[in-house]
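Novice: What follows is a group of structures, each given as structure tokens.
Quick note: the coordinates plus some simple rules give every number you see, no bench work behind them. If you're wondering where the values come from, they're calculated on a predicted model, not measured in any experiment. Cβ atoms are built from the backbone, for glycine too; each structure is taken alone.
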Structure I
Amino acid sequence: MKKDKIVVGGAGGFLGGALCGYFESKGWEVVRLSRKAGSAAYWDPGKGVLDCRILEGARAVVCLAGESIFSRWTAERKKAILGSRINSVRVLTDAFPKLREPPEVFMCASACGYYGARNFGACSYESSPKGEGFLADVCGLWEKAAFAASDIGIRTFSARFAPILGLSGGMLAPVAKLARFGLAVYFGPGEGRFSWISIGDALRAAEFCIADSRISGAVNFCAPEAPAKSDFARIVGGALGARLAFKIPSFAVGLFTGDMGRELLLSDIAVVPKKLESLGFRFESPNIDAFVKRGLK
């Protein structure tokens, strides 16, 4: 019996590596696109290089590729962050019309940053308008590039990921290091809300969306509950061994990290996974308490 095939761009990252392992455990044939010269699945999005034969017969193609956003946003860095995402998507969508067997579904990463850094007490749904700021603009252009695939009949959805939490990588790695020193750090006002999703739920949601033909367009990948940052620091930091929740003032965040910190670390946003919940997806970690009880997985 022929295995389902999935092709993944950005397989070397925290989410990409976990996604590949997850689908392999489900019996899929997983093809990891690689920038390593000589690789059987070589691609170079910056140069528009991709052998279309790699994509032939794939049921799903997933694009998670892009430069890290966790650095000071100089003009050059901003250009690299946006360009890496747009180029990765375009090299795939340009290849799709050339295929004898195009994929059934195209999943492209996006982020909850689409809604801006603050939603001023309201909740953000998939139907909510794009917010303001660099990340919102990046997400808007990223998604626009991805939906070129829908124009040729490929079911396409953009996964608007909240920060992904898991012990094997992501943002919990620095949190765990600080916890060894007894500290759980949060940035800016403690009442600011923090949208997130566990790595386990992120993987299951990806599988759910790939399998369900009703799903297209934007999909919020986030837990149903967005805790206050101070509560998140206390609960998750405490589970990792921290004894004290410590606030880093807003002025210090802006001084040392610039626009990156102001948009990411000082954000106050609650995002709701309306589409996932309305179609029957069940979260294993719907809130921070459940996440801790599951062993931060």
Structure II
Amino acid sequence: MSKKPIMADGSLLFVTLIWGMTFVLVQNAIDFLPPFAFNGFRFLMAAVILIIILLLFYRDQIKQFHFTMAVPGIIIGFWLFLGYVTQTIGLLTTTTSKAGFITGLSVVLVPLFSMVLLKQTPGKNAIFGVLIATVGLFLLTMTDISSLNIGDGFVFICAISFALHIIFTGRYSHRYPTLLLTVIQISTVAILSLVSSFLFEDWESTMKLDILLSQEVVTALLVTSIFATAIAFFIQTNFQKYTSATRVALIFAMEPVFAAITGYYWADERLTYSAILGCSLIFAGMIFAELPGKKVPLLQKNDYLESQ
């Protein structure tokens, strides 16, 4: 096996660790700042950081910019934005546990979309890993079971959106300069989030300095904009070209595991035996998909890319 897929999986797992560790920070921050506004400022700060890096160190990529490159970046950014929007709306009427499980169903949707959009059929190891991880997600997140409502429908749209974000990132990441594509994607989310905040949230109260400069908001914005947005999505865009969409989805399924562990140590949240078993199954599902077999279908994407 080439070292690139191994490095890609390790880098994407690091991204998942960042997202899981910053979950508590985000939850605390949106108690002070509405979700659309928080995401708007978060992605705007990340876009500014990446643009500065682009201007200082990667001017050659700017020369490669053309309209056909903007479209893929906007498409990727749109699906990412839609995922955040529908998850936020869904959480208004559903429980956090159900939202966590339904969002995690993107691990099942990605292989399905891969077969339809990328013409890739996941192998037996990947399919079995997805099934194990899905059971793990249920055990980790579903602390209560109640009837479905409209909020669950919005969160399911969120799962579809995040799955399509993974799919389209994989489709376009090897065609265009990584940093430039990331800047377009992040800027798209920032603009759409700020517009949504202006239309649907109390913009005047959001802009109060005592809220924007509160320790919780400033800390969350700095950490998430730099690490969980600028660095994280740059890494995803750069390394996803070396692995398959299904494997990426399985790696990202570790996010609630890292979030649960972080909550246990930082927020004194208790882990039930069901949650511990769920974490173990998600990890097992990810590892199982990595095991070699007679055929290695998960590497079909790499073979495809190398043949181009």
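Novice: Have a look at I, II and say which one yields 18 for relative contact order in percent (Cα under 8 Å, 6 or more apart), as calculated. Spell out each step's value before the answer.
Specialist: Numbers: I: 18; II: 39.
Structure I accounts for this read-out.
Novice: As an exercise: helix-only ellipticity at 222 nm (-39500 (n - 2.57) for each DSSP H run of 4 or more, over all residues; to 500), calculated from one structure in I, II, equals -23500. Which structure is it?
Specialist: Only one of I, II returns -23500 for helix-only ellipticity at 222 nm (-39500 (n - 2.57) for each DSSP H run of 4 or more, over all residues; to 500), namely II.
Novice: Quick check for you: by FRET efficiency 1/(1 + (r/R0)^6) of positions 57 and 105 (r between Cβ atoms, R0 = 35 Å, to 0.05), which of I, II is greatest? Walk me through the numbers before you get to the answer.
Specialist: Details: I: 1.00; II: 0.35.
Largest calculated value belongs to I.
Novice: Can you say which of I, II returns 23.1 when mean count of other Cβ atoms within 10 Å over residues 177-184 is computed?
Specialist: Attributed to the structure labelled II.
Novice: Another one. If FRET efficiency 1/(1 + (r/R0)^6) of positions 65 and 193 (r between Cβ atoms, R0 = 25 Å, to 0.05) computes to 0.30, which of I, II did it come from? Mind dumping the intermediate values first?
Specialist: On the way: I: 0.30; II: 0.60.
Attributed to the structure labelled I.
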